[in-house]
Structure P
């Protein structure tokens, strides 16, 4: 008697690093439940979209995908919507896309095995009731996609309720893992050959050890001191919870990377107050001063939103002046996008789309000027990179520095650096978003 054909699944992930890592855990869970991952929708029995709702564009992309592949329902394929859009829209997704069988928010992933049984039986399944849960999604079945660099989620959810942000509504309240469970996972990763670990959280530095043993800075230190670890990164930090002890930890532990991503969103205290960001421009700059006083040079990056309701030209000018004052190594820029359930929906003085686009262009041009100057100063210096791959067209290797900068480099004849290894590179040229160099033997 022949064995039953193996069930197959396809996952497409939208959004942030948290979603990428959630998908790794979902994939691991599905494989453990007897499914096999495939690389195309056409090959799959179960098609899953792990969704992002931080901006309207990302949300609409998912519904376009569902509409495009509706025709495959006749072939017996099942569809599932996971993540933030699932939690935000809930069972309304079934009305908009009746061919969907599974709607599951991120707080319910630990119940996936039971939900799979339901949809395999031809029923619909939902996981939408756990926004108030105290549980984190911890699993030993994570299917990490990079064999050298891996993520560990240490805190889920968010309690900040910024006026523009859906995350508290889609990912629930803040809930942290114990530091011991984080350290156990980090040690396991080292045993598997990982040398770089990135700690993740919506507000990673809001971490509160459930066992009360370690602060976030102490957890950073403990991870960085695990034998075999070469680099530790963390993202994303909230300025309100960013303490001087984090900078002190970076100074004290060489494996903690020379990079901090600290979203500011606006340079105007008035706009920050309207955004409910819980800090002023001056308080943010105080944290920048701590980093600039560190023993080693730290790369500082940020997020900025333009066109928040009521943002005046003077407010925008304050954001531009902040870029110059801080001297960011890079920024992620966004136009304000109204999101469901958020307090900013009730604000007057919406900024026209054309004006938002203009401000975004001005902001990006200003930052490009800053980056050209900042990157140029690295010419003639040496940096250690983790080798990430090779660009055959350019005959260059791709590396990443501790400061999270891309450093493309050439290697001497006969030298073949291994992906995942660390090599010294002498920097010979700079561009607005990357550096160029030669491997040092």
Structure Q
């Protein structure tokens, strides 16, 4: 372990030791105040030089630039999910062992936050002044779709701030992102899918379970769910982002797979049919997906429900938003006498970042400089991020953290034994420094 790696590991370890679990509908301000007190001690130049701006449930810092050009914002949330299960090292110990920092938030996303703040600290030590205003943001409740990012984006919008580049969590540097495609890739998220919960509701007369009728509410819901699972009504498309991802990945794939990927734009009808069946990951990048996550019936074991519900956690792809999805589901619901309601949706789907534009090219060039053997590629984010809320202040929200992770570390996100290699921290700090220096 180099001196720099050791220093960064100790900083991240201290951040991990502050437990910042967020909960839906509740903001535990005390733990985030404590978190930011620790950050202020770890990054003294940042917190004494940047201006702290007043936003609720989040941190927003600004360093004034030399010019009035469009600003840049680097962001990564402070909150983490809970840490159930058995861990090799306690989840909030921040233990440094086996060349790694262990604990909840090392990957998602205090590792990136540490690198952002450390990059800013080192730029200040160099007495560097950015050409444009440099913002750092960190919400308190990303994991529960809270208001921190909403408040921050609104503050920027209300104060006339326009961002030429925003960088948030998203893809990382990974090995073999799709089975059979060898090599290391920087997965640069250029768009994220929409989100909504569709509630399927079946009504009945209730009654005693000793004499059950046919087509009770739960039986109709089961048939409805089975039909969607068996004959998925959602349509698959190969977007320009996905085609570009295939083209770049094809450069590292041999044989028939490489040929197909490199020529995907000419094979779209075939790939639309085949790929969703072969890979759930690719299916999620091609179509609106539906996951049946919660069910509700009667409160008594021997009571037939008058109302039964199933929650369908839905991620909307750009070509099939809320209205089109409800239109596709309606005939199936009618067939099974099901009522549909949409809740908590993000219906205004974003357009993808232009992967030929300045913002993406800046990130792409920096990846090539810092990670010479890595192929940068755009891709479709299937999960949600805080960046969604910033569509009111930028068209160039890029979802990418320059951290290199392996399969185990990827699988540890929201699971046990989350950890990050200390060796990946210095390149990530250098990446963020390079990005700031390129903004004009």
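Some values worked out for this structure:
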| read-out | value |
| --- | --- |
| Among P, Q, which structure scores highest (criterion: mean count of other Cβ atoms within 10 Å over residues 191-198) | Q |
| Label whose coordinates, when FRET efficiency 1/(1 + (r/R0)^6) of positions 63 and 159 (r between Cβ atoms, R0 = 25 Å, to 0.05) is calculated, return 0.30 (choices P, Q) | P |
| When FRET efficiency 1/(1 + (r/R0)^6) of positions 151 and 255 (r between Cβ atoms, R0 = 30 Å, to 0.05) is computed for each of P, Q, the largest belongs to | P |
| Highest-scoring label, criterion being distance in nm of label points 7 Å out along Cα→Cβ at positions 31 and 223, among P, Q | Q |
| Per mean count of other Cβ atoms within 10 Å over residues 167-174, the highest-valued of structures P, Q | Q |
| At a computed 10 (relative contact order in percent (Cα under 8 Å, 6 or more apart)), which of P, Q | P |
| Origin of the value 22.7, 76, where Rg and Dmax of the Cα atoms in Å was derived from one of P, Q | P |
| Computed 1.5 for distance in nm of label points 7 Å out along Cα→Cβ at positions 287 and 335 - originating structure among P, Q | Q |
| Of the structures P, Q, the one that 19.3 was derived from, the read-out being Kirkwood radius over Cα pairs in Å, for residues 79-310 alone | P |
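A short reminder: the numbers here are calculations on the coordinates, not readings from a lab. Because the structure is predicted, anything quoted here is derived from the model rather than measured. Cβ atoms are built from the backbone, for glycine too; each structure is taken alone.
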